[in-house]
Each structure stands twice: as structure tokens, then as C-alpha cells.
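Participant: Got some structures for you, see below.
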Structure 1
């Protein structure tokens, strides 16, 4: 099964209304760091909760995903909410973002290490990256199982070391593993 068909099948089974209300924690907790205006990219946007949130915050939003089903559902939600979102079914690996275009880039639950330099390049000077995805050190089976799609310890910091870190969180397996925010890492970083 190719990647698009895989994600089309996954998104066909999800409740689009519910998914549209589930904003990434990195964005929700750090929304005060968003610019008041500007252009945002929700890279590998899925059903678009982050896109809708960014639009509600006053940003113009480009939302890209490989899944035609996800883009169709997001288009319906954006129309319903009168959101300023421009969607595109796009393979972001084959067709990454252009340089110096975005004030904000959000990446949630997507990892392709080869895109790191392109993501950094796509930010304007002063642009902010909000990134959240799964780690190899997990307390349960949530998220992908393939290590290619899981971050090593502190890897997110290393991948985006050209940016100035503003927020970082990764709790790994220390302390009381039944408490806290586990299984993922989050980064908010600025291009200076």
C-alpha cells in the first residue's frame, strides 16, 4: 500500500469533528509565542486541528497533507468555520516548502529527518517552529512502532540546532512514569 492510500484509509475512519478540536500540545501550551499576524504552514496537517487553531488566532494558513481524504475533510471544516486556510494535497517529502516564506511552521506527529534543513530554510528570519512528535523512549505503545519515525533522546534539539530554542520538553523514562507528559518531545524554536 502506498503512503497516500495508507493515510486516506486512516483518516476515513476518524471523526473529523473530534480531530479538528485536538490541537497539538506544543501549540496549545505555547500559543502566546505566536505572532499576531503572518503566514503559517501546517506541514503534514492531517485533519487540520492545528490549521483551524492558527486561523482562529488570526494567521493565514497553508495546510499540506499527502492524504486527499484529510484535505477534503479540512476544506469542509474551514468552510464551516469561515477559516482563512489554503489546503493542498502535497507530498511534503517530494515537494518541500520554499525558502523564507513562513512566519510559523507547525509539525505534529510527523518525522522525516531529511526535511530538517528545508523546514529551517522555509522560515523567515524571526519565524517560529512548533514541533511535536513521538520518541523512542515511551512508557506505552502510543504512536508509531517503527524506529525510523521515533526520536532518539534529545534528537529534536540536535535536528534543529540552527534555531534558537525557546521551549523544549522531553521527559523520557525518568521519575514517576505514570505522571507527566510522556512519549513525545516538543520544541518551539526561532530562526534568528
Structure 2
């Protein structure tokens, strides 16, 4: 989750972000319109994606742009980046979808539904994992704490899985040479990578 409060807030460019979201959601609307066009029962051309189903593209683009603009504007006005901004943005996005129906109860209902859904999603950490996995501390520090908490001594690991196969504790090479000499009778000389070594 982004930092909250006056000390960690960075203003957002609402116009730039809303144009990006509008284009992205417009592309998703184009995909939906093309799918709807391809599933038509009668034989129609590809341009009906824009002429007959253009409202779908416009609704998607308007919802995405409205959500992002109002979310960023609300964050800039409040100087906080939290779930209330998503609630405001969700209301306007839902209302933009409801405008296509032409009925005020649907506009308000779609806005309220989208507002509650997006605010709840952001409140639970903006992830499908839920509220319990929401962390306010730094992710790096949390993972380091988990590593230190679960770390086991090397002696315990070696006792369970043994040496070799890439696990080389201190003194491994000497013990390996001794085992080879005992078992096969071959003495292995140490090799140095230094060309000047004797």
C-alpha cells in the first residue's frame, strides 16, 4: 500500500493518468465490442464493431478515465493515498457506466456498487489475498525478518542432508581428500589457481 499522511504523499498528475487509463480501458472495450461483433448471428462487417458496438468502447474508456481522474484529484486534494480515493473514483466510474442506460436510479446504483467494490478491494490491501496479508512495513524488512526468524544453524542442516552436492562447509575439501584416499587409495593434490604458487 502506498504511504499515507503528509510526510509520504507525492502529488499525482490527474490528466496524464486519466488519459492513460482511458486509453487502456478503451482498448479493453474495443476487445469486448469485437467479441460481441464476432458472435453476431447475421453476417456483418468488421466496421460494425465501431458503428453498432461503439457505445461499449466509449463506456469502458469513460469509466476508466473517470475513475483515474477522480481518484488522483481526490488524492491530491486530501493529500492522502488511501481507499477513500478509490471509493470516490469508483462512484464516478460506475456512474459513467450507468449514464449509458439513461436512468438516474441506475446511474446512482452503478456508482454506489462500483464505489463499494473498489473501496473494499483497496481496503483489503489491493490484492485478492485479503486484509490479513496487508503490510504497512517495508516489504524488504519484512522478508529479512522472516529469513532471520526461520534461519537454521548450518550444523543442523548438514546433520540432516550431509555434505556434497554443492554444500561445502569449512574443511570440506580436506575431508573429501581423506575419504577418497581411504576408499580408493588415491591421493589428490591441491591445485592452486595462482600461476606463481609452487
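Derivation of every value follows stated rules applied to the coordinates shown; laboratory data play no part. Since the structure is predicted, the reported quantities are computational estimates derived from the model, not experimental observations. Cβ atoms are built from the backbone, for glycine too; each structure is taken alone.
Participant: Work out which structure the value 15.5 belongs to, where mean count of other Cβ atoms within 10 Å over residues 112-119 was derived from one of 1, 2. Provide the component values of the computation, followed by the final result.
Facilitator: Values: 1: 15.5; 2: 18.2.
Matching structure: 1.
Participant: To test your reading of the models, identify which of 1, 2 gives 3.3 for distance in nm of label points 7 Å out along Cα→Cβ at positions 32 and 96 when calculated. Walk me through the numbers before you get to the answer.
Facilitator: Details: 1: 3.3; 2: 1.2.
Among 1, 2, the structure yielding 3.3 for distance in nm of label points 7 Å out along Cα→Cβ at positions 32 and 96 is 1.
Participant: Thinking of 1, 2, which structure, once percent of Cα pairs over 24 Å apart is computed, gives back 64?
Facilitator: Details: 1: 36; 2: 64.
It was calculated from structure 2.
Participant: Supply the structure label, taken from 1, 2, corresponding to mean count of other Cβ atoms within 10 Å over residues 40-47 with the calculated value 27.4. Walk me through the intermediate numbers first.
Facilitator: On the way: 1: 27.4; 2: 8.0.
Derived from the structure labelled 1.
Participant: Given that helix-only ellipticity at 222 nm (-39500 (n - 2.57) for each DSSP H run of 4 or more, over all residues; to 500), derived from a single structure, equals -7000, which label among 1, 2 identifies that structure?
Facilitator: Values: 1: -7000; 2: -20500.
This value belongs to structure 1.
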